[in-house]
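Participant: Next up: some structures, all given as structure tokens.
FYI, it's all coordinate maths here, none of it is from the lab. Fair warning: this is a prediction, and the values are worked out from it, not measured in the lab. Cβ atoms are built from the backbone, for glycine too; each structure is taken alone.
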Structure I
């Protein structure tokens with residue numbers, strides 16, 4: 001089972017990102033679950049979202065304490081909490097940042113990818129909505145979900161709430177992030 005922990009702040013689309021990853025995995029023929037961890041937090045407060053992907057039915061409903069992947073949507077959280085807590089020795093970390101990995105988390109010894117998804121989102125979507133761009137980065141780095149399944153997840157998930165223009169912008173942001181991510 002692959003375990004993913006997403007760190008961000010309320011209002012950044014962390015819950016939606018978890019749902020999109022799980023939906024994409026499902027469209028790729030895998031079992032998946034996504035669930036948030038927050039209480040009475042408000043916009044701007046730290047939020048965690050957990051995603052599990054497996055080839056078999058997932059029985060466990062517990063939080064993720066030893067992730068294989070850590071996605072950090074707000075790099076400011078690195079300085080105020082231990083976002084790497086419990087990470088497996090070879091856990092892959094993806095950070096929304098235009099800095100070099102050694103600048104942003106010099107003590108973490110695992111593989112770190114820094115991708116400026118905020119810049120991509122602002123340029124294409126016109127708003128600081130980074131979850132669909134981060135989905136593209138995760139798809140490229142992890143290889144767990146395909147670009148096509150990610151597009152379908154965006155279309156289905158956002159299609160319930162938004163018009164086609166917004167969906168198309170989010171898909172373009174996904175594709176741009178996917179293409180610009182170097183492995």
Structure II
């Protein structure tokens with residue numbers, strides 16, 4: 001019989017777990033910094049790819065998010081995962097003060113009356129890349145070249161995130 005795994009709380013949800021996890025990641029990176037140059041380079045590539053996506057994402061959000069009756073920030077259950085933390089640490093970006101949600105029954109602590117209060121680069125990848133149905137519809141009205149570039153960038157970033165994590169794990173194992 002197969003066992004089903006249900007996540008009962010977000011990774012690093014408590015303040016202590018958040019602090020300990022970030023300290024551990026930072027410590028391991030400092031110990032292995034010279035061996036992690038490829039992973040650091042991948043994080044830089046991911047950052048550049050994300051920054052290329054931001055103008056289009058900002059445009060799509062501007063058209064939809066302000067008027068949305070059902071904001072994804074409230075209805076979705078998302079948190080910063082290991083790859084997100086690894087990206088932030090390898091990129092030497094500021095770490096948000098706490099996990100997005102302390103438990104699965106809470107809304108995102110960074111959701112404000114104008115949307116996310118975190119800068120785009122500090123948000124989880126799931127939040128960055130998520131498009132609601134209206135945004136997908138608006139994206140599909142753009143020229144094919146823009147759509148294909150968006151899709152290629154998203155695919156490349158996904159692959160780089162997996163490669164960054166694999167490289168990190170291989171080096172510290």
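Participant: Looking at mean projected area of the Cα convex hull in nm², point out which structure of I, II has the largest value.
Facilitator: II
Participant: Also, I was wondering about something else. For which of I, II does relative contact order in percent (Cα under 8 Å, 6 or more apart), calculated from the coordinates, equal 38?
Facilitator: So the calculation was done on II.
Participant: Thinking of I, II, which structure, once helix-only ellipticity at 222 nm (-39500 (n - 2.57) for each DSSP H run of 4 or more, over all residues; to 500) is computed, gives back -11500?
Facilitator: Answer by label: I.
Participant: By the measure distance in nm of label points 7 Å out along Cα→Cβ at positions 76 and 140, tell me the structure among I, II with the highest figure. Present the calculation step by step, with values, prior to reporting the outcome.
Facilitator: Numbers: I: 2.6; II: 1.9.
By distance in nm of label points 7 Å out along Cα→Cβ at positions 76 and 140, the leading structure of I, II is I.
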